[in-house]
Structure P
Amino acid sequence: MRRVTANGVLSAYTWGFLIFMFAPLVLMIISSVNDTSPPSVTEWGGFTTKWYSFFWMPEAQIRADAVLRTLDRDRFINCFGNSLQVSVVVVPLSLLLGLAGAVFLTRWRSRANGILWWVLLSPMLAPGVILGLSALVFWGRLGIGAGMFTIMMAQVTFIAGYPLLILMARLQRQPVELEEAALDLGASPFRVFRRITLPYLLPALASAAVIAFLASMENYNTTMFAKGGACTFATEIGAMSRNPNGHPPVINAVGTVIILLTVAAAVTHSLLTRREMR
């Protein structure tokens, strides 16, 4: 009897948790095809796809719509392009720093490893506001004003921690004897790293690159305090959502596209993994 009750409570908790997590996403998807602004699921104004086609519809059609003509399409697209430019710099730097830290912590045996671990991971634990302001002040003292460069540097300080953790977990499962045997046979440390360690890390590097890219694109707190007059995808969406009359449903359309791309990537990865296992 107690076991049945415990299973019932666990099932109820699980379903409640899933509803709590995914119900807002479902409502956002529904409101993204509702011809009502601000977004609503209780007031149905008719099915529409104009919130999606806003990014490529003719300018005359935008001016004819009372909601869309208040939005700056060119600025939104430019801000998205800025986010891509930032990620092009942030992702490789984060991978290099994370890889260096992972190799250092797993291959260098010292009593200072514990201290170095916390030093390297401390930016991930610090509030984004602090990281953004510290980057702004530091680079400002060197004569570099707030902008795209400070955004990149501020993001790298904490995003590098994600590849560090992922690559460390991979390296800890690699047999060290393979590297030691190669060194005993006369291979240089660089050749050992290039021929043995790096190929073993390629799957982890790919995963770390994806996570670093997503972290860079969605980052708001750190970017907001380091951007100066520049803008990114996340900060522009944040500015649009602060509209006193309610945020435009275009944001819901963008969010729906992101969800669909994420689900498609997850399903593709799952299918490829099953195919490889077979």
Structure Q
Amino acid sequence: MLNANDIRQKTISFSCATGAGHLAPALSTVEVLTTMFNDYLKYTPGNPHDESRDRFILSKGHGAYAYYIILNQLGFLPDHELEGFNTPSASIKGCLTENPDYMIEASTGSLGHGLPIAVGMALSFKLQNKPNKVICMVGDGEMQEGSNYEAMILALRFKLDNLLIIIDANDLQAMGKVDDIGVSNDKLAVILRSFVDSPSSFFDINGHDEKAISDAFNNFYNQEHQSFSVMFARTVKGKGLSLIENSSKHHFRCPTQDGYVPKEGA
């Protein structure tokens, strides 16, 4: 069983051990990912190629470190990949690179690509009458990409009730606050709510509250819907490390550059 606090500390240590940036955008995803993998996403341990599994696309592929730690804890990502990260010996990168052997479904991090891929997967499953679910996590800053809205229009048109879109709404993007560059998350929530066919398919929640997260997943997995669902997860960028929480300069900056030393044994 994955534990969010343990995953968070291991994620911090993983970044700090190599001096790799993009720690803050990974820390905001921890509770959503641990809840999803613990209780909802269908997969077969030890078999990343099981065609009956659900698919998870992390569209904000630059924020992948917690995802890497989880894949390692579940036995999909070998220890040597984490130990060699940020060196020529590792196949995993700062942004996600598709690797079916590790259950990494798509190359992402060039923003605006993951959701269109997820829509294509969900449509494929519907056309084949397969029960597989598709879950896609998108950054709030990433929602400024027009490709995401084209994808949602298609998802609505084809009534993709097997698709859940998770917005990691941490209020920050690479160069500053989302509402200084695009629209505020309150306005974004209104826009996205207008895309879903039913109020019961939209969940505006605290993205670090595991009970609220579980309720949203449970609804998606166990209730009937007319089209896709949206989990609008309001999170804190850099959650769990006060030095980098809500800090725009730490989108890529590793906290070791500011003298931070990770806890021993983490």
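Throughout, read-outs are computed from the coordinates displayed, never taken from laboratory work. Bear in mind the structure is a predicted one, so any value in this text is a computation, not a measurement. Cβ atoms are built from the backbone, for glycine too; each structure is taken alone.
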### Message
Say we calculate relative contact order in percent (Cα under 8 Å, 6 or more apart) for every structure; which of P, Q gives the highest result?
### Response
P
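Here distance in nm of label points 7 Å out along Cα→Cβ at positions 70 and 246 has been calculated and equals 2.5, so which of P, Q was it run on? The partial results should precede the final answer.
Details: P: 1.0; Q: 2.5.
This value belongs to structure Q.
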### Message
One of P, Q was used to compute percent of Cα pairs over 33 Å apart, and the result was 42. Which label is that?
### Response
P
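Starting from the value -10500: which structure in P, Q was helix-only ellipticity at 222 nm (-39500 (n - 2.57) for each DSSP H run of 4 or more, over all residues; to 500) calculated from?
So the calculation was done on Q.
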### Query
If volume of the Cα convex hull per residue in Å³, for residues 102-221 alone comes out at 133 when worked out from the coordinates, which of P, Q was used?
P
